[in-house]
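J.: The following blocks contain the structures, represented as structure tokens.
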Structure 1
Amino acid sequence: MIAVRGVKKWIQNGARRVEILKGISLSIPAGQFVAIVGASGSGKSTLLGLLAGLDTPSEGEIWLDGVPIHNLAEAELAAVRGRKIGFVFQSYQLIATLTALENVLLPYELNMEGSGLQQARRLLDEMGLTERVEHYPVQLSGGEQQRVALARAFVAEPPMVMADEPTGNLDSANGRLVLDLLLERKRRTGTTLVLVTHDVEVASRADRRITLRDGRVVEDTLPGEAEAAGVSAGDEGVNG
């Protein structure tokens, strides 16, 4: 579903080049839930933005569902984003002048044919927002706004959903609710889910955890591998 080959990203500041990503290669199969973790400044949000086609790499290749997005013109890239990717921002990014229902409908109206009204209402129902469909973002709590953002990400039924710290602005109860809703929707649709997080609980529920440090992948593990490594280390300690 996602293939990354030798991706680098740098910013040129006069004669000085600031390297953010220093050669990332990885592949993510369809339906996998991947958590990208690492300290602030490690490059994880930059990598997510590249995977989502919100930015382009300085070097290397990125393929989404068989489409090479690293060399697409902006109009073509926008079309791929609209049909293949749902994105959830930490700060919600809802349009203040649109109701919850209108915010959810927006990706469908921009990228799909026909009416997405029934789908949008069904998603808002699933998110527990049946009574809030006509409310504007300013009338919603942070948790409610993020649930609207989740519904918006799924409304066009994209094969991939990407999220940048989706629980970062929420208290623990709302963060857990948003994560549960995200994973339940992923389970029902088989969507490939890639998210950036600092939250240990969020990362622990992923199928796979990729750790970045200083622009490089330093760890790429499945939960079973991590648990096996822990058990092995524990056995060695007992035997010692």
Structure 2
Amino acid sequence: MIRAINVSYEYPNGVRAINNVTIEIDRGVTVLMGPNGAGKTTLLKILAGILKPIAGRLIINNMDYWSAPKDKRILIRRKIVYLHEKPILLRGSVLENIMYPLLIRGIDKDTAKEKALEFLESMRLKEIAHRRRKELSAGEAQLVAFLRALITNPQYLLLDEPTSFLDIKKRKIVEQLLKELASQGKYVVIATHDRLLAFSLATKVIMMNNGTIERELNKRELISEFSDFIH
């Protein structure tokens, strides 16, 4: 579980992006929603242990993250994947990108290659394994980055607008994978403007504005809240 307790964050230019926010991330899919500038991405990065808040505490797996020794923080960070809306792929092929997280975790090249190919085949995407980064569309690159994140089997998956560049086919792949992860007891957090995505996946929705949490909706409240959109 991840808990942020009374966290605040201010950028170097003096902009207060998050102000005294407390949030608990449970198993399943938590969706952060709100207008541009609401603080969704900043909060996502705080929850991922990327940005250190100027106030408050971040508790991950019952450990006070920023008070812990560096070696323990590294072990925790290996359980967390943060995926930017416009992820950066490595030079080389799709296969090499999928292999990379395995290689940096000490898996030998042949085993990493075999696992990456099996993973792509299980996604019915083996045909793109040897395509180069520059040959991919924005949607294909976003999907490859998503798969690269999943191959490490993270405990926590934090995603910023994960379907923004995807066509219908790729969107369905991502949605199905996220549902499977939630059913396996993983912790998924998504920052998005996409109401349909929230309705399809969310266990709960956190509505944000001006760096604060305005309210929290469970599934029943979400259905009621978005009923006009659904119909």
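Coordinate-derived values only; no laboratory data. All figures in this text were calculated on a predicted structure; none of them were measured in a lab. Cβ atoms are built from the backbone, for glycine too; each structure is taken alone.
J.: For FRET efficiency 1/(1 + (r/R0)^6) of positions 120 and 168 (r between Cβ atoms, R0 = 25 Å, to 0.05), the calculated result is 0.50, so let me know which of 1, 2 that is.
T.: So the calculation was done on 1.
J.: For mean count of other Cβ atoms within 10 Å over residues 16-23, which structure out of 1, 2 has the highest calculated value?
T.: Structure 2 comes out on top.
J.: Thinking of 1, 2, which structure, once Rg and Dmax of the Cα atoms in Å is computed, gives back 18.9, 67?
T.: Structure 1 accounts for this read-out.
J.: Upon calculation of Cα Rg over 2.2 N^0.38 Å, for residues 40-103 alone from the atomic coordinates, which of the structures 1, 2 produces 1.34?
T.: It must be structure 2, since only it matches.
J.: To test your reading of the models, identify which of 1, 2 gives 4.0 for distance in nm of label points 7 Å out along Cα→Cβ at positions 8 and 184 when calculated.
T.: Comparing all candidates, it corresponds to 2.
J.: Supply the structure label, taken from 1, 2, corresponding to FRET efficiency 1/(1 + (r/R0)^6) of positions 64 and 112 (r between Cβ atoms, R0 = 30 Å, to 0.05) with the calculated value 0.35.
T.: The structure behind it is 2.
J.: Right, something else. Taking distance in nm of label points 7 Å out along Cα→Cβ at positions 144 and 208 as the criterion, which structure among 1, 2 has the greatest value?
T.: 1
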